[in-house]
Structure 1
Amino acid sequence: MSSSVQLLGRTKKVLVRAPQTDDLDEIARLWTDPIVTQYIGGPREPSIVLEHFQEYAQDPEAFVRNEHERWWSVIERSTEELAGLCSLAEKEIEGHVETELGYFFLPRFWGRGLATEAARLAVRHAFVDPQLDSLIAIVHPDNAASIAVALRLGMHLERKVLRPEGVERQIYRLFRSR
């Protein structure tokens with residue numbers, strides 16, 4: 001496994017690395033929490049979440065090639081607990097494929113700056129690709145915390161879009177620094 005998949009990086013507050021099988025219970029808790037998922041389509045079925053991330057943990061590079069998603073577990077360094085996930089994934093937006101930055105955290109870790117630190121590492125990783133000119137965040141207009149993270153990263157509100165499931169979202173964009 002390449003080091004870019006295994007360990008994305010560390011900051012003062014977080015260690016960001018590939019999901020491991022030991023993370024699966026907390027990842028399932030994250031994706032089944034109605035508060036965490038209220039702006040991203042609601043709670044997921046635990047067995048589907050576990051299957052998805054078990055497959056990812058077994059071979060992240062194959063998963064990235066096949067699914068065009070890269071995931072990282074975000075570990076709070078002071079407690080060594082899984083605080084959330086950070087991701088880069090291809091998403092179709094109005095007929096164009098974009099790279100979306102995602103960040104999802106358990107409520108007990110909210111308000112500590114962990115999402116911003118982890119997302120900054122993912123942004124740096126994304127822009128290693130010379131073909132990638134920008135990243136987006138697809139955010140529910142009522143999700144003030146996610147909007148705040150996007151703004152701290154330097155993203156700017158670009159436009160509103162209607163997603164395939166019929167819900168309105170805001171697109172925040174960050175262009176590569178030249």
Structure 2
Amino acid sequence: MNTSLKTILDSAEFNAFLTAAKSFCNFIETSTLTGREFLFASQDLLIELYRTAIKLTDAGVADSHESIDIPDEEYKKILKSIGQRQPFQYYWIALNPIIEGEYKYDEGVGDVTDDVAEIYRELKPALLLLESDSEDDKTNAVWELKFGFDNHWNDHCINALHATHHYLEKHKYDE
């Protein structure tokens with residue numbers, strides 16, 4: 001195993017992220033919580049994922065780029081399961097929340113079910129690759145985790161947290 005990969009895999013930062021990612025995926029696959037309880041639990045997991053993912057380092061890409069995809073049928077089941085457990089799905093989002101120069105406000109609609117499912121879809125295959133005995137697979141998994149966070153699921157995570165926060169605040173006195 002190359003030193004860089006071994007250093008990453010042995011680091012406290014990577015292992016904290018790995019723990020958070022496994023907890024998140026396990027929660028998505030096995031939790032029976034619904035409604036606000038689902039939101040409170042997913043909020044905690046998403047905060048921990050984001051907090052640990054910002055510290056990930058890149059291991060480069062191996063010569064043979066193995067990856068695993070979640071089969072569409074399995075992904076549809078996960079998506080449906082998440083949607084059935086959440087008390088809301090859609091929310092408004094500022095597509096460019098930074099005011100600079102000639103700012104033009106642009107809004108869109110976010111989907112918290114999609115946000116959570118997309119994070120799962122990014123994490124699960126890389127976690128499976130990490131279980132391989134192949135150094136190339138492990139290198140690719142570390143690369144996919146870092147790249148996926150930096151270029152895709154970081155926004156899903158922040159948007160889901162933002163929407164969840166507002167929903168929970170609005171409904172904090174509901175029974």
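FYI, it's all coordinate maths here, none of it is from the lab. Values in this document were obtained by computation on a predicted structure and should not be read as measured data. Cβ atoms are built from the backbone, for glycine too; each structure is taken alone.
Descriptive notes on the structure:
- When Kirkwood radius over Cα pairs in Å is computed for each of 1, 2, the largest belongs to: 2
- Structure from which 2.2 was derived, distance in nm of label points 7 Å out along Cα→Cβ at positions 22 and 134, options 1, 2: 2
- Relative contact order in percent (Cα under 8 Å, 6 or more apart) from the coordinates reads 18; which among 1, 2: 1
- Given -9000 for helix-only ellipticity at 222 nm (-39500 (n - 2.57) for each DSSP H run of 4 or more, over all residues; to 500), calculated: source structure among 1, 2: 1
- Which entry (1, 2) yields the derived value 13.0 for mean count of other Cβ atoms within 10 Å over residues 94-101: 1
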